Structure 1
Amino acid sequence: MRIRSLLLLLVLATVAVFTVLNWSVFVTPTTLSLGVTSVQAPLGLIMLGLLVFLIAFFLVFVVYMQSSVLLDTRRHTKEMQASRVLAAQAEASRLTELREYLDAQLRQQSSRDEARQAAMLARIDTLDRDLLLQLEQSEKSLSAYIGELEDRLDTGSLKPDVSRLP
């Protein structure tokens with residue numbers, strides 16, 4: 001228990017002990033003035049009744065305050081949970097958007113890579129054809145030179161023909 005609760009119980013116990021020890025004085029009737037009239041009644045019992053009424057009133061007030069605090073706490077907890085759910089959904093949608101964006105970027109990059117690869121292969125094919133063509137031309141020229149040399153060897157003249165060199 002808290003110190004305040006213990007202190008409150010101590011005060012109530014002291015009042016109860018005081019009432020029990022002085023019960024004969026509490027029930028002794030006295031003349032009480034109500035402003036317009038006078039009444040014979042036990043002042044101690046009236047004061048004790050007022051004390052019990054105030055204690056009951058404050059207990060009801062404390063219960064009301066605690067229940068309103070509990071209801072507010074429950075409402076705030078529900079609102080916080082709803083906010084958490086909304087935040088989680090927003091985060092999930094952001095992650096989904098990011099995933100879609102990254103997928104689109106990867107597809108674009110892949111298509112650019114494929115286009116570059118196709119262009120590179122086309123260029124390599126072109127260079128390969130050009131190289132084969134030049135090789136063929138070189139082979140034909142070489143064959144022609146070799147044929148000419150053979151003809152000269154067969155005829156016996158080894159003078160080079162400079163006009164036919166490339």
Structure 2
Amino acid sequence: MSEQIDLVLERTLNAPRDLVWKAWTDPEHLKRWFAPKPYEISEMELDLRPGGIFRLRMVGPDGFDTGHGNPGCVLEVVEGEKLVWTNALSPEYRPAEMGEGCESFPMTAVITFADAGDGKTFYRAVALHRNAADRETHEKMGFQEGWGLCADQLEELAAGLGADA
């Protein structure tokens with residue numbers, strides 16, 4: 001990782017790691033927290049295996065719509081511990097075409113989960129970029145605020161999954 005070209009969000013979430021993992025890896029749960037409100041995910045596909053699809057459609061009240069979204073590729077899955085995906089590749093490791101807006105630059109997300117004690121999870125999301133310009137674009141789009149709000153929403157959903165058990 002490079003501070004010059006990558007972005008990092010770290011949080012201790014008040015929910016156990018297995019439920020945070022479940023909220024991250026079940027497409028129906030992902031749809032409920034992965035977009036910073038008032039935006040929402042209207043479509044979500046996730047094939048949780050290396051080479052599998054990671055695709056979403058985000059829409060907002062201001063008319064924002066990613067369309068059907070370029071499908072990304074899952075690169076690595078370590079059950080309960082790590083999920084890595086990229087928009088630089090399409091499913092089955094095929095080169096992807098960059099789109100507009102959120103999909104205008106290649107990025108790889110490295111998401112890790114660790115027990116933090118007392119039923120909490122240390123959550124780390126790293127966005128790897130090709131260069132400083134792509135990092136700056138992502139930062140100006142609101143990486144810290146948007147991904148931070150999503151982490152709050154993830155925590156709320158995961159904690160609620162425990163309450164439902």
Structure 3
Amino acid sequence: MAELIDGLVSWLEGTGLHQTMQTVEWAVPAVQTIHILAIAAVFASSLALSLRVFHLAGSDWSAAQWGARLNGWVVWGLVVLLLSGALMICGEPGRSLNNALFQTKMILLVVALALFFALARGVRALVRPEQPALGSVRLLAGLLILVWLAIIVCGRWIAYT
């Protein structure tokens with residue numbers, strides 16, 4: 001696996017995109033800013049839906065309504081995260097791909113996606129504002145927030161390892 005990653009790092013370091021990210025002074029901070037804003041949108045949407053599942057916020061709408069409203073924010077946020085993350089990897093492939101925290105973050109991201117889409121499916125049945133969520137839906141909501149917090153922590157710590 002290490003040979004595969006090293007080969008990918010070598011290939012990325014030879015691309016024009018890598019050279020651009022290395023030489024254009026504002027490219028890395030701009031892409032990082034966009035990435036952080038996208039994380040904020042996805043996390044805030046996940047948090048809002050989770051708080052609604054626990055009846056801690058947004059009780060004027062049903063959980064299903066909140067889910068429908070927030071799904072677009074999550075999907076578009078994930079698209080922006082994918083694109084900005086790919087640009088950051090191209091800019092510093094060795095620093096990213098060989099980093100255990102980056103690898104952990106990617107695994108957690110897959111888990112977060114599975115949790116979010118399972119939660120979105122679970123709240124579709126919650127069509128009345130006063131309707132309580134099943135324990136399994138509440139568990140998904142709680143786990144989703146914990147996983148996103150772990151992703152955020154890993155992302156911040158990548159810079160220091």
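The numbers here are math on the coordinates, done by the rules we state, and not lab data. Predicted model, so just to flag it, every value in this text is computed and none were measured. Cβ atoms are built from the backbone, for glycine too; each structure is taken alone.
A few notes on this one:
- In terms of mean count of other Cβ atoms within 10 Å over residues 69-76, the structure with the greatest value among 1, 2, 3 is 2.
- Given 1.07 for Rg/Rh (Cα atoms, Kirkwood Rh), calculated: source structure among 1, 2, 3: 3
- Look at distance in nm of label points 7 Å out along Cα→Cβ at positions 13 and 29 for each of 1, 2, 3: the largest one is in 1.
- Given -27000 for helix-only ellipticity at 222 nm (-39500 (n - 2.57) for each DSSP H run of 4 or more, over all residues; to 500), calculated: source structure among 1, 2, 3: 3
- Label whose coordinates, when distance in nm of label points 7 Å out along Cα→Cβ at positions 45 and 93 is calculated, return 3.0 (choices 1, 2, 3): 3
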